[in-house]
Every structure is written in structure tokens, then in C-alpha cells.
Structure P
Amino acid sequence: MRIGVPTEIKQQEFRVGLTPESVGELVRAGHEVLVQSEAGTGSGFSDADYTDVGARILPDADAVFEAAELIVKVKEPQPEETARLKPQHTLFTYLHLAPDPVQAKGLIESGCLAIAYETVTDEEGRLPLLTPMSQVAGRMAMQVAAWALMKTRRGRGILLGGVPGVMPAKVVIIGGGVSGTNAAEIAIGMRADVTVFDRNNARLAELDAQFDGVVKTMYSTRASLDAAVREADLVIGAVLIPGAAAPKLVSKEQLKTMQRGAVLVDIAIDQGGCFETSHPTTHEDPIYEIDGILHYCVANMPGAVPRTSTYALNNATLPYVLEIANKGGREAIRTNPHLAHGLTVADGHIAHEQVAHDLGLPFKQPDWL
């Protein structure tokens, strides 16, 4: 199969769909890999790194899309990319389609087969292709929050871990999944006062055991979350409903009860965000202020650490890329129920029921599945 790797064009996105090591595996399996010139530069990979393992370098995105059957990316296709997609293409990337009707329209009109990393499952029902970026985003959340809390960034002027004789920052993490757990791990390492909210009692018990009681755990109700947000120096939004838009868990009215200079970090912004006042920002201009509360809502957080993120993502995606390349998109989906869960657009229709519901569009499972 001819596999295309275009340069990512989302603002301040430096990751790349395939590492040279992954390309080498695909070439050894008998596939042709077409990489756009300088696609890997942001992650520290030169064109020579790709040609050394058997890739062919093409001059621009038009050439890559025209020649390839399978397109492997990182971020959702931008409008100029969806315009290049055709019915013969299989697209394998993060889509986060539920809050993005413009992208949905473009993919539907393209006629391509689109498989979303974020809803592919494994044998335990987990989301193995979302996990590595959730780990990165969770750990990054504490780095960017520590920076945003500094007075020089208009924050409260608080050190996350405090010092002897001075209380540490109060950190509220909403969601005890992968990103929330990784955020908690780093927050504890920085000696913050950490409380994790979730509605799964079994998960709260696991977190309590995992962190030996150092992390406080709370069952999430409106009252308990209201009280915690009022006192928080930092709130991390880390709630995920696979394929669906994120629920709004902190309202605009609640901001008025918070301490001026407190920080909100919305890891769920790719799925629309879990704060009512969230809207996507970029690494170039990551923070905005509403009612004295700082919002960090960068929609591609892991893009700021592209080398780590690209390797972590490829460790998870490569087996699926190989399967799609070996079998073809439709046959891979037919024979692998976990890939089938990632199927989002097929034959000009939304093929994922939850995504269709959130977009208010018809859901149609392809006849061949």
C-alpha cells in the first residue's frame, strides 16, 4: 500500500504522523511510504532520516495526497486538507469530530474512509491510541499551570508546592482517567495539595490505593465541585466521554466565586472543553482571562513537546497502521472490531453513532461492515 505522511499544518503543531523507525517497519513489510519534504523537522527528523529507511520524499501536500492510499496524520485535517481527500483515501488520525461540524462536512463530502485514533479500542475496552497523548497532556498540564500561576503571567503568584511554613497550592482535578491520573502524579511530585473528582467509585478507590492516600478523592456532585472550585488555585478539566462532546462542569457563574488569578487548564478542549467559558487557544497565545480567571485551552498541548509525543503516539499506532496497510482499510475494519470502533466517516456518512448524535447528523453504518 502507498502510505502518505503530510506535514501537519495546524498552528504550532510540530508532531508528525510516522517516525523514521515506523517508516522502516512499514517498508520492510513491503509498503511504499511517501513523506512530505520537511514533515518531520519539528520533531527532529530530517528528510535524510526518512530516505535512509526507504521512504520517498515528495515536495508538497498535493503530491502526497495524490499518490497515497492511506494518509497517516496526527491532528484533524484542516479545510485545505479535507479538500484533498477522495473516496480512495483511508485517513487515520485524531479527528475529535463531535464539536467540529465544518470538519465533519468536509470529510462527508470527500467520500473518504476516516478512522479516529481517539475511539479505537483494545481488548479491555480502553482507548490505546488516546492514552499516550492523554499521558503527555496530563503531565504537561502541571507544567503550564505552574507557569500560569506566576504573577508574571497574571496568576495568583503561588508556588505549587509551597515551602516550609507556607501552604501549597490547592489543585482540583476533574476526572480520574488517564490524563487526570498523570496530572495528579506530577502535582504530587511538585508537592501540591491535590483533590481528584470522579463519578466512578471504583476508580476513586483505585486512585486512593495508587497514591497511598496522598491524593484526596471526592465523588463529583454539583455541591462538592462548587465548594472545591471556590477554594482552588488551579482546576484541571480532564473529563472524556469517548467520541462525544465534553460535558460543561464549571459554569461562567462559578468563575465569579473563584479567587482572582486562579487558573483553569482544559485538557478536554479537543472535545469542546469541560468549562463553559473554554474556547480553543494556541501555543502562540495560550491564555486568556475571564472575570479574573486565567484559562489555558490549547487544543494540541502535546504538540509543544513533539519529539516525546510523536514517539509515544507511534508506539501505539504502528500496529494498527501495519494492519490497515496489510489488509486495506475496509478489510482491516471488518476483521478487527477495535478498529471498527474508530470508524467515524464512511461512504459519505457519519459512521459513529455518538459522533452523529452530537453533530445532529444521520448515523449510517456502512453496508460492508
Structure Q
Amino acid sequence: MNFQGQCAADEKLEFHASAIAGTEEVLCDELRELGLPSVRFNRGGIPFRGTWRDGWRACLQSRIAQRIHVLLARFPAPSPAVLYTGVQSVAWARHLTSKQTFSVHAVCRGSQLTHEGVTALKVKDAIVDQLRASQGLRPNVSDDPDVRIFLYLANDKASLYLDMSGEPLHKRGYRRDTGEAPLRETLAAALLRMAGWDRKTRLIDPMCGSGTIAIEAALWAANIAPGLGRERFGFERWASFGAEEAQALRDLKGELRSARAGQTPRIIAADMDAAVLVKAQINARAAGVKLAFREQSVFDLQVDDQPALIVTNPPYGVRLEADQLFARKVMATFCRLHGWRVALLAGSPAYAQEMSPRPCQRMELLNGDLPCEFLLYDIP
């Protein structure tokens, strides 16, 4: 493929939004709601088609995607030599020159090329050789690259992508301080959708920590694009991103800022730890959202005439001190909230064990490298 710059983009491109395993369904729903074209469900990530502007919008507006990749080429790669030739068929100078730095990451599945480090090195060699031949100089590899290249090799077929995101998309830019066990922002956003929140019902996180779930809820309810707080994206560092593209991106950001909603539901962030609650307040101010904060124990939750939705990530013993007794007391508290819905990201099996009704939904998820369970209860 020969790209003519990011604004000459009535050409249809193929994108891939990567997801935390288990969140693909809600990511697919989100991308369809955003009006992105040709969104298809797929395990591991969600493909869609569109223009460069659609790719920019996905980076700016998706709350759940981990990264957005744009496809450069697909070709068979049964051997190092054929892989090298396929990589050299791409016109790299459009996006990458000797003035930019780059990196290559490879994933190999069910292929004759099995060593991901060696495979990535072969991709790097093909890119460097092409640019040295055409420009007389080669770009350098960097840990903070201008251009991130991703190769997915499955069944001897290579898919070559550019990473549009740069830093992972969970880095919104608002989280100035965290608690002991921070929850990734993209996972918090996914939990809200998995819990079925309608952005109207009162929402409570009674163990809010640094406030990530409540802040993500407030951003979603106010229709604030999560990427507006970022300094820049990876695609802004490419050679193909010039003055015309920069102006088009500013225009797009202006459109998204003007789409902010007015009235939002009541969202309550509570925690018994006063120090961590201060951190949550700092993060909420940085995100530009207003929340109701309470210094309160989860055990003091009371039923009232207005049912609410609880979405929370309770403490557990891997990073925080928690035991079976704590889980038992938490779940006993939730059992008293008749007519409420409770959604937990539980890092310990103790929470599911201590709730007598079975969850109406149960799914394994990862919070960083920690295995967790999403548990959803409708309290009778």
C-alpha cells in the first residue's frame, strides 16, 4: 500500500482495536455506537474500516480499546527470506524517515517462525535496508519511538500494522496519583458497560481508591472523549503527519469538545481511607469532572428509596490486605441492598464464595497481570 498522507484519506483503511481479553463484546458495542464503519466482532480485538479520520476518532473516543492499529499489508511469511521481502514491499518513507525513531514488536502463532525477538529483528532489518538505500541514512530504534510497528504472524501469514496510539490508550492524562492497586482506566470503562449502566441511574463506588471507576463513569455520562486529555498520539509523530493533518485533528477535537453533555447523573465515590480519597479528588479535578465524595466504609451502605448501581474493585490479598472475613462482610452488606445491582471486579475467589445467590454474569478478566473475575448480581 502506498499512503499519500493522512488527510488524503477518502481511501478505505483497515484498523484493529485491541482489547483486554473478555472485554471484546463491549468494545465492539462501543465502536458501533461511535458510528465507526464496518465494525466486526472478533476475539482479541475489534477490526473496523474507515478513513484516517475514523482512526483518529477511535483513538480519541474509545474508552475501552487498549490500542488502535492501522493495517499496512498482509502477505505470506513461511520463512525469514519471504518475510523480509514482504516487509520491503511497503513504502516506509511515507511514515518513517531517517529523522524518526522506530520500534518493532512481533507476535507469532502457529507459524514456522516461532521466535518473536528474531522475527521482529528481521522486520527491522528490512525497514532499515530499504530506507538506507533510498535516503542514505537509517532511522534508529528507540524505547520511546516515533513510529511503533507491530507484526502479527499466524499460520505463516503476516499482518503488518502501525500503532496509532503511541502510549497505551488507558493513559488518559488525568490520573495524577493512585492508590496501592490502581485499576486500568480502559478496564474501568469496560466494567461500566458490562454492568449495564445506562448513564442515568445513580452510580456508587463504595471502595473507590483513586477514583478510576467513578471518573470514567463521569467522563462517559458527560460525553467527554477520553483522548482529549492526552498530550499527543503516536500518529502525530509520523512523517506523514504535517500541518494539514494537525489542523484537521484540531478541528476534530473542537467538534468533540462541543459535544459535551449538560446534565449528568449523580455519581458517588466513597472510601474509608481519607488519604486515598484525597488522591481521587485530585484525579477528578484533573479529568474535569464533578463527583460526590464520601469518607465512608462500605459496611455503612444503606438501602434507600432510590435503587442504585454499585460498580467497584474491592481490595484483595495480592496487593492489598484482605481476607475471607472481609469478603464475607462486604458481600453480606451487598445482600441487604434489595433491588440494587452490584458489579464487582474480584481479585479473590472469596467474594463469589461468600454471596449466596449466584451471579447473573461471571467472567474471567485480567487487571494488568492479575487474574480477576467480573461478578454481576441483581439483589432480589
Structure R
Amino acid sequence: MRDIGIYIHIPFCMAKCNYCDFNSYSNMEYMEGPYVDALIKEMKQRFSKLGDQYNIKSIYIGGGTPTYLNYEDLKKLLIFLKDFYKDNIECTCEANPGTLSYEKLLLLKEYGVNRLSIGLQSLDNNMLKYLGRIHSFEDFMENYKTARELGFKNINVDLMSSIQGQAIDDFANGLKFICGLNPEHISCYGLIIEENTVFGRQYKSGKLQMIDEDTDYKMYKTAINILKDKGYTRYEISNYAKTGFESSHNIIYWKTKEYIGLGAGAHSYIDGLRFSNELSIKKYIEKIEKGSLPTCFEEKLSTKEKMAEFMFMGLRMMEGVELLDFKNRFEIDIMSVYGKQIEELIKKDLAVIYNNREKEGERLMLKLSDKGIDISNRIFVEFI
């Protein structure tokens, strides 16, 4: 039996954020009921086709804004999921402040969600408004407090840096405050201007300027230092956790393990085949109702492509990639394929091969150095 992760996409939002290029839509509440019914049908179809060969290791409900679903439709989805997996796996639900009522938090807790990922992004209400967020910092604090009172013991908080007009000191003080709340996990990343977004269009027209590289780098280093000082271990480029609270689901992606994506626009990776669903909510539902799978794209990865993905995804993690894992997967020594690139990286102090003794036995690993992580995007190109 092979392990697998499940991703469930909820594409509804109260409003689209100015930086967001995810497959999400506002003003489509009337589609929520039919969409949840289609999601449940797709899950049944996918797993009847796969059979009993897979063991679900994690579930991640993302979006969009999953907690923007109305109470009854959210409950319907959670009831179905509760009978679909074992209680001891990580089950994450993304949640935006302003959409998290006491009733919905209680519902999530009752039906097996044991990890919340709360999209705060900034503690500054003016900054939140600039980003197009629907909530205030006060909304976040109320939701966080309620989640703790209801017994949620694994909470991630998303924070964003490198926002136009954001001062380094304000970002640092905000990050320290969040650390003081003691969430188990913090995702801290810089704003990226994507083409098909409000910010992307403003940037193209010259109305928005990106933050300068020096300030961006200082914020990046500030976050690393603060989080380390506050007891958070950096285990991936943008992710930090208390011991034992690393995101099991995201590690599936970084280690290029198998996963099924359910819902409009969701991606899957099974047996070296990558495929994705219809982006349109309407087309997605129509295909499901006709009894067919909503797949609209698929590609079979070559061995070379799988090797490259193994490298540039795995090297995002601080522990790096395991040399034996590469050999077991591809039946060839890693140095036979990437020896030249690896030797050059080691020579420039951008990478190191080491023995990870945290687990039993010898585990030779290749990881990027701190210097290498700082320019990781340039390094990843070497493996493509």
C-alpha cells in the first residue's frame, strides 16, 4: 500500500486579494452547494478508480477561503471526509480571519480538522486594506483566541514581508508579537507580484513599485534571526515550526511524493503522471454531473524531469535531499547525473554533503548552505 496526500480546493472568497493568482472567485456563493456535492462525487470517483492501493497520510483543505463556505455546506464536506480517513493523520484547513465564527471553528474541531492555517499576512490594518484583505488584526486575535479555547493545538500563521510601504522595524515587531502568541508553525514569505493580479496590472502600468532588493533581503534575514531566536526551526525556505509540528502535507510536495487534488483547478501527481482539473467551477461541476472525471490536462513526466523536480523541490528543505533516496527511485547514483553541478556548488560553498544522524543509520544528504539558500532560485535552474 502506497502513501498519498489529499488536497481539496475550495475556490470561493468574499473578495479576491490584490496579490492573489490562485484559482478563486468572489460573488459566486450560489455555486457553493452544487460545488460541494461535486467534490464529494469526485472523491468517490477518484478512489474507486485507484482502488485500495493507497493509504491517506494527510488532508489539506485550501483555497480560496474554505471557511467562507456556508455552515451547512462546510458541514456536509467535513462529515464525508470524517468517514474517509483515519483520525491520527494531519488534517489542515486554511482559514481567513473574518470568515471564522465560533460555530465554524467548533464544526472543524468536531469533524476532525486538527491543524488550522490562518492567513493573517500583516498586523497593520492599513497594510491589510492595501493587500485587499477582508479582515482586521482584531479579527485575527479574536479567532486565534477562540481556536485555542476550543482546543486547537496545531496552528500555522501566514505572514508576509516586502510589501510596499512596509518598514523593517514594523515587520520585525509584528513577527515578534506573533511569536509571543506561540503558534506551532509560521509561514513567512515575501510578496511576489504575479502577472494576472491587481498588483500585477498596477506594476505593469507603472502605478506600483516593487520594494528595493536591499530592504527585501534585510526583511528576509530579519525573519530568519527572529524566528530562530524564538525557538522556531526553519525546515523549508519559507516555513518554520516548533519541533514535531512541520507540515506533513507540504513535505509530500517538497519530497515529490504522490498526492491527489480534488476540486476546480486542483493538481495531482500519481505514478509519474501529473494532471489537473478544469479551472472553471461551472465546467468542473458539469463534468462531474455527467459522470466523468473533471481532468483537463495531463502529462507523463520523463525520468529526467522527475529527477530535476526531485532536486529543486527537495533542496527547498533545510535537510536537503537524501542520496540513497535518489538512487532507490531512479536506479542510478546521484553523482552520475548531477555530479558536475554538485561539485561546483560545493566548491563555491553553496552546498554540502553531510551525514544526517538525527535518524537511525547513515543518511548521506545533499543540502544547500545558508549562502546557497539565499540564492536558491538561481541554483535550482542548474537542475532543470
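FYI, it's all coordinate maths here, none of it is from the lab. From a predicted model like this one, the values you see are computed outputs, not experimental measurements. Cβ atoms are built from the backbone, for glycine too; each structure is taken alone.
Each of P, Q, R could give log10 I(q)/I(0) by the Debye sum over Cα atoms at q = 0.17, 0.25, 0.27 Å⁻¹, for residues 121-184 alone, but the derived value -0.80, -1.16, -1.24 comes from Q.
With mean count of other Cβ atoms within 10 Å over residues 217-224 derived from the coordinates and found to be 17.2, which of P, Q, R does the value describe? For mean count of other Cβ atoms within 10 Å over residues 217-224, the value 17.2 is produced by structure R.
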